[in-house]
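**Q** Once you scroll down, you'll see the structures, which are given as structure tokens.
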Structure P
Amino acid sequence: MSDIAALKDEVKKLNARATKMKMDLHDLSEELPQNWQSILAVAQETFEAYQALTEKRAALKALEQA
């Protein structure tokens, strides 16, 4: 598998994870004030998922342009 194909696969997986975390955060917000204690943990995990996705997308774009 080429580097580009491997990165595309990673981006796809990270995108799915980020989307899941977005939905988890959305669901949590709709349940408030229940489970308010988990806001920071879910938000942090969502942030990390999107951060990783953004970094991999940038790496893929750089590799494709090389």
Structure Q
Amino acid sequence: MSDDPADALAAVAALRRLADQLEDAAVEQAMRAGWGWPKVAEALGVTRQAVHKKHLKRLEAAGVELRRR
């Protein structure tokens, strides 16, 4: 690892972007497989509301069929 804080912070930012991309793909895969918001939220260790707020618009735009209550 570089001694330059700018390099370290750039690496952290890149990892965050990658983690977000991986989460987006995994959530979409789970929802396409018929998972509901509670199951996805539990797997991510967050609330149903948090996962719903973060992913709903993107999933709808991607044409994912979402389970309704």
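**Q** If you work out relative contact order in percent (Cα under 8 Å, 6 or more apart) for P, Q, which one comes out largest?
**A** That would be structure P.
**Q** If we compute distance in nm of label points 7 Å out along Cα→Cβ at positions 30 and 54 for structures P, Q, which one ends up with the highest value? Provide the component values of the computation, followed by the final result.
**A** On the way: P: 2.6; Q: 0.9.
Comparing P, Q, the top value of distance in nm of label points 7 Å out along Cα→Cβ at positions 30 and 54 belongs to P.
**Q** Given a value of 5.7 for mean projected area of the Cα convex hull in nm², point me to the structure among P, Q it was derived from.
**A** Q
**Q** Which one of P, Q has helix-only ellipticity at 222 nm (-39500 (n - 2.57) for each DSSP H run of 4 or more, over all residues; to 500), as calculated from the coordinates, equal to -30500?
**A** Source structure: P.
Here, each number is a calculation from the coordinates, and none is a lab measurement. Note that this is a predicted model, so its numbers are computed, not measured. Cβ atoms are built from the backbone, for glycine too; each structure is taken alone.
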